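Each structure below appears as structure tokens.
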Structure 1
Amino acid sequence: MTLRNRALDIATDKRQGENRGDRVPGFVSRFPVLIFSRRLEIGLLAVILAVFFVKPNDMFGSHWKLRVILSMVLILAGMILRIWAGGCAGSHTGDSKIQAPRLATGGPYAHVRNPIYFGTILIGLGMSVLIGDWRLIPICLLTFIVLYAAIVPAEEKFLRKSFGMEYEAYFRGVPRWIPRPVRWSESHNAPFNWGILAGEARIAAVLVFIFGVIKCAAFLK
């Protein structure tokens with residue numbers, strides 16, 4: 001396919017997407033934005049609901065060391081991925097509004113389009129394993145499905161509108177969830193924003209707090 005034909009295909013897809021979006025009712029179109037702005041509160045609500053029935057135990061039986069090691073690997077991998085991705089994208093990733101001063105394609109974004117969310121999923125699974133109640137895993141996955149099924153398409157729509165052809169090329173070259181093993185050839189790095197560490201430190205503190213609350217709740221039952 002020639003570059004001209006590819007550009008025409010992309011432009012046609014974009015116009016069709018915009019036409020479909022014009023027919024979406026106002027509330028439906030605003031719902032993903034609302035979910036995005038309340039994503040932390042929704043996650044904490046899921047934790048509060050879990051407190052009422054979760055019972056920390058050793059889901060691996062006597063192999064508790066394996067449980068701890070696996071959970072720590074998942075949590076640390078998720079935190080490192082979030083820090084790496086946040087530093088490459090910029091501090092706006094923690095804002096309550098969907099925005100992007102530039103299109104991030106370097107670092108982990110050269111392998112997967114949603115590295116911050118991918119890291120968050122790893123952390124959620126790691127916390128579930130650390131607590132030890134297998135019932136937490138489906139709750140964790142269901143929460144992420146509800147959140148990201150709304151948030152990710154809304155972000156993609158924003159990026160497509162903001163960056164046009166640049167984003168279309170990125171969209172076609174890098175997968176949404178399953179990381180590609182080889183770095184995307186058209187990616188470009190930007191200066192790392194170390195200011196992201198403050199926000200990630202707060203998230204780590206929240207994780208410790210959640211673990212403590214669930215442990216205390218289980219002790220008082």
Structure 2
Amino acid sequence: MKVAPMFGKLTSLQQRIITGAGIGLVFVGVFFLLPTFMFTLLLTIIFSVIAWYEWPPLFYWNNQFKQKLFWLITPVYLLLPFFCLTLMNYSNYRPLLIVLFLLVFVFDMAAYFTGTFLGKHKIAPTISPKKTWEGVLGGYLAIYAAVVCWLIWQGKDLNADYILILCAFVAVLATLGDLFESWLKRKAAVKDSGTFLPGHGGLLDRFDALMFIAPVFYVCRVFLMHFFF
């Protein structure tokens with residue numbers, strides 16, 4: 001999957017902004033304007049591209065396919081999150097999906113920009129040289145503000161303890177998901193999981209932060225539904 005020539009003339013930051021905005025519009029449009037099964041179809045397409053084109057190459061270390069590790073990790077890291085998202089899409093907890101994607105998107109973008117312009121202290125330089133503690137803090141503060149704004153909009157009581165803990169979980173899990181994929185890429189000696197999304201890399205590079213959070217949202221769906229709505 002090659003990047004379109006028009007994107008090649010833009011800087012990495014411009015590509016990231018344009019592609020990120022495009023992804024957001026697609027998700028919002030499909031989620032709110034089309035039947036429920038269309039969102040499942042969108043998730044299925046994303047999962048299929050990742051599973052068939054981007055995921056297996058990450059397990060070729062030193063020109064050898066790590067088959068045992070592949071079959072051990074794939075059900076938990078790749079299949080489980082999309083399965084949880086699909087289950088929520090066909091339940092009374094469907095509104096949580098928009099909250100989940102919003103939080104991950106806000107954290108990812110805020111962490112990226114904060115880390116790019118203010119980042120100095122590396123988290124794991126041998127795994128992900130660009131990821132910094134400043135970026136994580138910026139992402140955390142951004143989702144904290146997003147949660148507070150959402151609760152005010154919904155007319156909900158603001159419980160400071162719950163907000164602090166929830167945002168901390170999202171920030172930690174999103175960072176772990178990103179670092180885990182970065183570790184796989186480092187072992188496979190590749191820069192990105194693919195080239196499908198200009199400025200981001202592959203689809204997995206865009207959705208890696210979601211992988212650890214989606215199952216937690218599904219497990220805690222009753223509490224989260226009451227908390228956000």
Structure 3
Amino acid sequence: MTVLITGVGKGIGRALCEKFLSGGHSVVGTYYSTPKPDYSSPQLTLVPLDLSNDQSVAEAAKEIEKLGMKFDILVNNAGALFDEEETRVVVDKLRKTLEVNLIGTINFTEQVLPLIKDGGHIVNISSSAGSLTNSMKGVSHFPDHYPAYKISKAGLNMYTVTLARALREQNVTVSSVHPGWVKTDMGGQEADITPEQAAEDIYKFALTRPESGRFWYKNEPMPW
């Protein structure tokens with residue numbers, strides 16, 4: 001299979017990229033940080049991408065198109081957390097968060113949609129923090145913190161629903177996935193699981209074709 005993954009420089013994205021490569025798949029991975037991530041696989045092509053920059057998104061999409069590949073799977077993994085310590089919305093941080101986690105992700109996805117095969121699977125890495133049900137119940141590790149991040153993931157979940165409906169004639173599955181609380185720069189070292197453990201679950205899920213337009217965790221439906 002051919003797979004496109006955003007944000008393979010570190011964390012879940014890197015672990016997921018390595019998992020697909022070890023499974024014999026061809027991967028195109030985007031990265032934000034410099035220098036370029038150190039991979040050695042001939043099955044991997046790396047492309048720079050800054051989701052907050054329209055020009056970078058357009059250039060990345062064009063570079064990927066020039067590869068002449070069609071993708072079985074797109075994993076929108078790249079994301080950012082700018083308001084970890086905030087308990088109220090800070091507009092500047094909200095704007096930065098939405099540019100990466102929502103607007104940039106949507107912009108990139110829409111530009112590479114022609115490269116997704118019929119019968120393909122688009123996986124949006126969301127978060128339980130984006131669940132309105134969980135937020136109303138206060139079900140969260142930090143229920144009052146990072147409101148901008150939560151808003152961005154709730155928006156991403158709605159994009160999953162709307163895109164699933166738009167692509168139903170192409171038989172493309174669109175899913176939101178909660179990866180768990182993961183030991184990354186974003187999740188912190190107090191988190192429950194490693195990036196490799198999260199990647200294992202996402203990898204197995206991405207290879208399936210579940211009901212489109214749903215929110216999942218470990219192959220079980222998550223509440224919206």
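Here, each number is a calculation from the coordinates, and none is a lab measurement. Here the structure is a predicted model, which means the values were calculated and not measured. Cβ atoms are built from the backbone, for glycine too; each structure is taken alone.
Taking distance in nm of label points 7 Å out along Cα→Cβ at positions 75 and 115 as the criterion, the largest value within structures 1, 2, 3 is that of 2.
Say we calculate distance in nm of label points 7 Å out along Cα→Cβ at positions 67 and 211 for every structure; which of 1, 2, 3 gives the highest result?
3
Using the calculated result -24000 for helix-only ellipticity at 222 nm (-39500 (n - 2.57) for each DSSP H run of 4 or more, over all residues; to 500), pick out the matching structure from 1, 2, 3. Checking each candidate, the match is 1.
Which structure, out of 1, 2, 3, was Cα extents along the principal axes in Å derived from, given a value of 65, 39, 32? Intermediate values should be presented prior to the final figure.
Values: 1: 65, 39, 32; 2: 54, 41, 39; 3: 45, 39, 32.
Structure 1 accounts for this read-out.
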